[in-house]
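Visitor: The next part holds the structures, each set out as structure tokens.
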Structure P
Amino acid sequence: MKDIRRILGLDFQLSKLSAKDLPVYVTAGREFYRLSYAGCRFILIRLPSNEKFGVIALRKQAELVSGKYKIPVAFEFEQISRAQRDSLLNKEIPFISGSEQIYLPFLGIVLSERFKNQRIINSEKMMPVTQALFLYMLYNRKQKSIIKKDAAREIGVTQMSITRASEQLEKMGLITQEIRSKETHMSLACEGRKAFEKAYPYMINPVQRTILTPMKKVYEAYPLSGESALAERTLFSKPEIPVRAVYKKDIDPDGFPDIDIRWEPESDVVSIEIWKYDPGLFTKDGVADPVSLALCFDNNIDERIEDSIEKYLEGYQW
């Protein structure tokens, strides 16, 4: 925060907020500051550089925090793309990103058409088996602790793979491990939505590849994913082309004849997502699990999809 006065060109007084009375999905991994200068006051929320964000969620969070403190709220980003900047402007969400992208309607606006090349964030990402283990623990909420060998059996991997995965989750601060009676017990560091929010920056999009292929009866056994799953769980409209998911090890990807609907518009086709881990592990009623589904739309800029995902996660019984 030492550069905020230089960026704004004003001698703002600032104090850090604990924000302990706000929901964890708003505060997780973020820093909160109260800024004031000559009668102008606002809350600045600094997002970590590796946080994935959507404008619909940010707008709701800004309204919540503003309602709590009765002053405007702005977000600070280390770096944003042109598309992200334009989405924030479209939703009238105050923000600061360096000295060239400032949108504070209550104070001033500076916008440049120069954007830095997106820098690769070197934060560690989950291996597919790590993500599968985390989801297994997240959805088995009735079990306070899970034995490592049981998790290996249920997920269908070796104990060595589970050991590597559990070590990665422990390093990320997402689980704890304890040996009892010669068995390794694993427990989530926190539960429900809080666990998901804490894990989200480390999680990967489960989709490795997507193929458009002629529909076959056998594909109907694959779980619904993508927009088809979203339509099943929310008021989102069903897509013209159904979307289904399959584990990469369960099929031969080259066995799907890939077609171009521009040349075969009358074909009965299906979009097959080839996943990095088995979607069937967490499928319920033939639909992909909510966390994996949200991750399938990672970096999506369609506001309809973003809004539906946010509503789905808000209404999910964690």
Structure Q
Amino acid sequence: MYILTAASELAVGVLFLFTGLSANNNPGDPPLQKLCSEAVEGFHGQSGIYVYHPGKNIEVSINADTLFPTASMIKIPILCTLWEQVEAGKLKPDSIVRFFADSLHYPWKGEDALSRFAPGEDITVRQLMTHMITFSDNHASLFLQAMAGGGTAVNVWLLDHRFDATRVNSRTPGREAARSVYGWGQTTPREMARLLWMIRQGEIVNPGISEIIYRHLTRIYWNGEALSQIPPTVQAASKQGAVDESRSEVVLVNAPHGDYVFCVITKNQQDTSWIYSNEGYRLIRKISALLWNYFEPEWPYAAPGELEKYLP
């Protein structure tokens, strides 16, 4: 039987928050560092990994402070900025807004449900948030980014919360050069992991709003990579990102022996395919499986071989 993290283990997590998640302050774990280093050997591109298990005082860092594209992971700070505005009384989550697809100018529909809305369709802010996080709907995300005050407002929020590397680039004045390199947003594996950890610890706006954000992140449709390597009976909060030359995922696992968080990001991949066997996807799955079985040897897990056929 799998259980959620005990309160005592959460207290340990708070104690180590500003050591392990700050550069060069926490002791590593040589055996796990070696396993992760071996996992990225031969990868055709650049990869970054950050792993933090406060209860076991374990940290692993591979290019953890290098800049990478966020792709859709940038939707987490957009969500945080929106909820800060809710607390300030500037926005109501159940307000009904009118969706105008033409104003988004997003060239690729993909899986976006909102791209199929008729012009003038009504939807609530809360429903837009669900589309942005659960389904990673880009049209909903651009709509919400504008509603939050644009990329500039999100970047102010990031700066205020001591994120030095993570920024929104798309549709943000002065960020055009960065956008040409990193796309919608940029981050480091360590900073993205720290953001998810802060949400878990109730440090985003207030504990109630942090819990709302965390619940959003536990309802993910795109569960075919890191999440597929974690037992389905264990809760995990996550966000995924993908563009042609980059694959990424940040995950916080509520494991039996304590929460752990990790982030894997790639860039300049040679493999730009959009299939299950993409090299970036394979790396994310490999690291996720490795971490679960390293941290939870009493609960070994291997995803069923036929699972691939049924994942989104």
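No lab work stands behind these numbers, since they all come straight from the coordinates. As the structure is a prediction and not an experimental result, all values here were calculated from the model. Cβ atoms are built from the backbone, for glycine too; each structure is taken alone.
Visitor: Which structure, out of P, Q, was relative contact order in percent (Cα under 8 Å, 6 or more apart) calculated from, if the result is 24?
Guide: Working through the options, I get structure Q.
Visitor: Assuming -11000 is helix-only ellipticity at 222 nm (-39500 (n - 2.57) for each DSSP H run of 4 or more, over all residues; to 500) as calculated from a single structure, say which of P, Q it is.
Guide: Structure Q accounts for this read-out.
Visitor: For the read-out distance in nm of label points 7 Å out along Cα→Cβ at positions 75 and 299, a value of 2.7 was computed from one structure; give its label from P, Q.
Guide: Q
Visitor: I would also like to ask the following. Say we calculate Kirkwood radius over Cα pairs in Å, for residues 147-250 alone for every structure; which of P, Q gives the highest result?
Guide: Across P, Q, Kirkwood radius over Cα pairs in Å, for residues 147-250 alone peaks for P.
Visitor: Follow-up question, since we're still on this one. Which of the displayed structures (P, Q) returns the greatest value of Cα Rg over 2.2 N^0.38 Å on calculation?
Guide: P
Visitor: Continuing with this model, one more query. Where is distance in nm of label points 7 Å out along Cα→Cβ at positions 99 and 243 largest, in which of P, Q?
Guide: P
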